[in-house]
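Asks: Got some structures for you, see below.
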Structure P
Amino acid sequence: MKEFDELVAIMGRLREPGGCPWDREQTHESLKPYLLEESYEALEAVDSGDALKLCAELGDVLLQVVFHARVAEEAGDFSICDVCKRINEKLIFRHPHVFGNVEVDDSREVVHNWEILKRQEQESAARVSALDGVPGTLPALKRAAALQKKASKVGFDWDDIDGPLAKVDEELRELADARQAEDAAAVADEFGDVLFALVNVARFLDVDSEDALRMACGRFSDRFRKVEEAAKQAGRELEDMSLEEMDELWDRAKAETTRET
């Protein structure tokens, strides 16, 4: 595609002698924050429903892919062509119902076959643990869900949601015990266990815990800004208001939103 080739050429020009000093200094390590940042901005664009914004943010993500590939090419590791070749091969291999003779009845069967084929790839890569392949750099909630999903595939899982719910209650009791004992390290550990158990509940509910919390943060931000605006219209400063007064404004802001927690 002409536009993609142009992007690759532009990146090459930026990295060449006489190109951009900043771009020429970048490495895989230095670019890591930008790849993460651009990915999150793309997610935010998805949530916004703004197609033009999403188009722009996906372009920024694509730039990071091309940038990393160029750095790798200069090191003699791989090129953007290799990146495309690998993903093309993976997509064809994992879609035998499209590119082969395998027949499937629905999307569930597609997912089942996908996991089988993925395990075959992992076995060929000589992985040791069932948990191998979960990046340590994932956001904590995402990583917790990925670890739980990996463990469940080898049978380390509850039969239904009653198990995870009971585990949350157990972890909350242990958190209360740690707090009662005034053991700061144990409190931190038990709080982490509570979060991990809640992620497992989310998995059974088919809820993405990372997205759920991100959306909750968005709702909190929107409602808190409404509280600030209401206080401003009343000629008040939040710092000078009682908690009861702020709660009243919060309830009013919450009532104005279409989704309630």
Structure Q
Amino acid sequence: MSERFSRTRLLLGRSAMETLKNSRVIVFGVGGVGGYVVEALARSGVGAIDIVDNDTVCMSNLNRQIIATTSTLGMYKVDAAEQRMLDINPDIKVTKHCMFYLPETADRFDFSQYDYVVDAIDTVTGKIQIVMQAEEMHVPVISSMGAGNKMNPAQLEVADIYQTSVCPLAKVMRRELKKRGIKKLKVVYSKEPAITPLTESTESSECIPNGSSSKDANPVGQRKRIPGSNAFVPSVAGLIIASEVVKDLVNYQRE
């Protein structure tokens, strides 16, 4: 095992590190949450990571997205994420899907290829489809709920979707998944009430993924206001998700 993962090996052991090296994880969305998921998985020794995103890095991403720097502005996020992962671990296998995931594009993915699925997208129809496909293929999945308009990362927690409260996105997901017979879903969410942004956002349309619209990401189907965000809530959500993936993959039992 490479020396770059020696500190993790001290916690997990050689067998677990081999498991991570031989695992393949797909991450849908590499923005504020998903970018940190990808970062932590690469630094943990996961050997193969698929990344799915159709957006490009823009100026308003600089405050919270780990792949967003002045040198990556204008790059597709999957390209920026790949560049960063290979800089961390040249041996990692990165598969890029520069596309917008929706039920209409779902058939391009064979979930049976993956050991774990991470949902870090905003579109409700896409999130539901990811869960349904993972359920059909019996692949573990974890989903990020709303991280925008929050200020307290300490209120993030891991729970089953049916044990969540407060979060409007989680409420919609509970209702829609119950209709579809999904009995459980591991999520990361916050009970912190959303803050109303101080002013109307002037964020340009180039920061909205190609093939989507501002309405797509809104759980209630109304015109969406661009949410406020920061450097610490999405990042912590992403790191929590990555920790759950790693611990589940190696069946971590020490806690």
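Nothing in this text is a laboratory measurement; each read-out follows from the coordinates by a stated rule. Note that this is a predicted model, so its numbers are computed, not measured. Cβ atoms are built from the backbone, for glycine too; each structure is taken alone.
Asks: Kindly point out which one of P, Q the value 23 was derived from, the read-out being relative contact order in percent (Cα under 8 Å, 6 or more apart). Please report the intermediate quantities before stating the final value.
Replies: Details: P: 9; Q: 23.
It must be structure Q, since only it matches.
Asks: If you don't mind, there's one more thing I want to ask. When helix-only ellipticity at 222 nm (-39500 (n - 2.57) for each DSSP H run of 4 or more, over all residues; to 500) is calculated, the result is -10000; to which of the structures P, Q does this value belong?
Replies: Computing helix-only ellipticity at 222 nm (-39500 (n - 2.57) for each DSSP H run of 4 or more, over all residues; to 500) on every structure in P, Q gives -10000 only for Q.
Asks: Taking distance in nm of label points 7 Å out along Cα→Cβ at positions 48 and 176 for each of P, Q, which is largest? Walk me through the numbers before you get to the answer.
Replies: Details: P: 4.5; Q: 2.9.
Across P, Q, distance in nm of label points 7 Å out along Cα→Cβ at positions 48 and 176 peaks for P.
Asks: One of P, Q was used to compute mean count of other Cβ atoms within 10 Å over residues 16-23, and the result was 18.2. Which label is that?
Replies: On the way: P: 10.2; Q: 18.2.
Structure Q accounts for this read-out.
Asks: Looking at structures P, Q, which one was distance in nm of label points 7 Å out along Cα→Cβ at positions 192 and 232 calculated from, given that it came out as 4.0?
Replies: Details: P: 4.0; Q: 0.8.
Clearly, the read-out refers to P.
Asks: Which one of P, Q has distance in nm of label points 7 Å out along Cα→Cβ at positions 56 and 104, as calculated from the coordinates, equal to 3.6?
Replies: Details: P: 3.6; Q: 2.2.
Of the structures listed, the value fits P.
Asks: Also, quick follow-up: Comparing distance in nm of label points 7 Å out along Cα→Cβ at positions 24 and 240 across structures P, Q, which is largest? It would help to have the intermediate numbers written out before the result.
Replies: On the way: P: 5.9; Q: 3.0.
Top value of distance in nm of label points 7 Å out along Cα→Cβ at positions 24 and 240, among P, Q, belongs to structure P.
Asks: One of P, Q was used to compute Kirkwood radius over Cα pairs in Å, and the answer was 23.3. Which one was it? Present the calculation step by step, with values, prior to reporting the outcome.
Replies: Details: P: 23.3; Q: 18.4.
Only one of P, Q returns 23.3 for Kirkwood radius over Cα pairs in Å, namely P.
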